[in-house]
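Please find the structures below.
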Structure P
Amino acid sequence: MPTSQAEAFYEREAHDRFLPTVYTRGPWDAGSQHAGPPAALLGLAVEQRPGGRPGMRVARLTYEIMRPVPLRPLTVTSRVLRAGRSVELVEAALTPDGGEEVMRVTALLMKTAPDSVPEVSPGPQVPGPGQVTPEAFFPVPWDQGYHTAMDVRFAAGSFLEPGPATAWMRMRVPLVAGEDIAPLSRVLTAADSGNGVSAALDFRRYVFINADLTVSLHRHPEGEWVCLDARTAVDGAGIGLAESALHDEKGPLGRGTQTLYVAERG
């Protein structure tokens, strides 16, 4: 059960130890976290790694989700796998109290030099969050959780309408109590929702669980809102792929992909 009542996803108990709140709870299991907040927590560990060099920016994160993340205190570890002149490879992992490692990320960081090359990036490609109306999550059997901590607005599709969808998402609470929200955290808290936003099958009859998440960013995110322009493909053998074009209000900024285990419930 949640170990903190803070108005945030987590409370930092020590530099590398975090207490989850009710807002991390996912929609499927009362005892497990939605993978978005833990993904953001690992991203924060990458950005705050000891000895981090200035001018290095996260360009790609690949997560392995070994098992559900429980609503228990989490210890975060990180280490630099390679530190080159232009690229850096960093690994971070989450381990709950009394349990095994549940989630790991390998992050690629690249050296930046502002205005060193011409910028090639399109402008806004989807209707902005101010042009669409808020929409509630699909029915969830508990009052508080990830579904109440995120503001969601659909520009196309909906949670209850199978198929591709375009959804803007915004955090209503900080990732860590008393700390400013990092731009990367806003993207990572939302990115794991791609398979739910673009559900190709009825969630009441089928599960479509992602065992991984990869987020690639060509541009640093700006503003509070993140858009997932998402679609899902499913093979009859039970493997699926959810792909999300990631946007902020300035325009496209990257892409997220999730490999899905798909099966009939029960």
Structure Q
Amino acid sequence: MTERIDGRGFKDLRPITIERQYIKYAEGSVRISFGDTKVICTASVEDKVPQFLRGTGQGWVTAEYSMLPRATATRSPRDISKGRLNGRSSEIQRLIGRSLRAGVDLTQLGERTIWIDCDVIQADGGTRTAAITGGFVALVDALRTLHKNALLQGLPITSFVAAVSVGKVDGNIMTDLCYEEDSRAEVDCNVIMNDKGKFIEIQGTGEAGTFSRQELNLLLDAAEEAIRRLFAIQRECLELTEEEVRLIESCSRDSVC
């Protein structure tokens, strides 16, 4: 087997597009597409923090995740119609929040919360990794809005954050799995990294078998290579000014923004 069901090479990402300022009212927003997976990510600033942070001067970044009823081939009820968030959505939104907090100096945010709402409008595998990658762009734009309005002295971004899925399918290590590949993967991993080359989270499962340490290394190598390409896409999309780059580099180096 030399190519995949959509003609990609094993290490190729799907076509990726990020459209910024997709929602008029949000401080930051994007529509991100990984092939046929499409997610709207909005970043909203709220001038308060959870109770455990009140009086500390520290901010918070958190996330909510949901999927439209016909984002998939068959209709799924909205969580609200079931009266509670399902376990999958709850787990994913905690993952998004943890991942994005890893890229921000919360001590420089002030007592504010930035909500990252990730709404999947079409799902074809990799919704959580698309939400993290797009959610980070929306988060940066929200921080830029605060800085532009003189509510932040700097841009408290300590590192870029992106994510990708990798897996073993039909014995081959593949990057950025679509749903059909994911559904028959022997091994399925979601990898989140920062642009300093450090891992934020690794979720790996032997769905239909076990995997060796050597195979794990190959999966992580493939993920790191793909995520570095995602960082380049994020930076190109954000169109940062020289001053913004300087502020981010200063914060990344010193964590003093």
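Numbers below:
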quantity	calculated
Of the structures P, Q, the one that -10500 was derived from, the read-out being helix-only ellipticity at 222 nm (-39500 (n - 2.57) for each DSSP H run of 4 or more, over all residues; to 500)	Q
Winner on distance in nm of label points 7 Å out along Cα→Cβ at positions 91 and 195 once structures P, Q are ranked, highest first	Q
Highest-scoring label, criterion being Cα Rg over 2.2 N^0.38 Å, among P, Q	Q
Computed 2.1 for distance in nm of label points 7 Å out along Cα→Cβ at positions 27 and 107 - originating structure among P, Q	Q
Per distance in nm of label points 7 Å out along Cα→Cβ at positions 123 and 139, the highest-valued of structures P, Q	P
Among P, Q, which structure scores highest (criterion: distance in nm of label points 7 Å out along Cα→Cβ at positions 43 and 155)	P
Distance in nm of label points 7 Å out along Cα→Cβ at positions 11 and 163 derived as 2.4 - corresponding label from P, Q	Q
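Values quoted throughout were computed directly from the atomic coordinates according to the rules given, and no laboratory measurement underlies them. Source: prediction; values computed, not measured. Cβ atoms are built from the backbone, for glycine too; each structure is taken alone.
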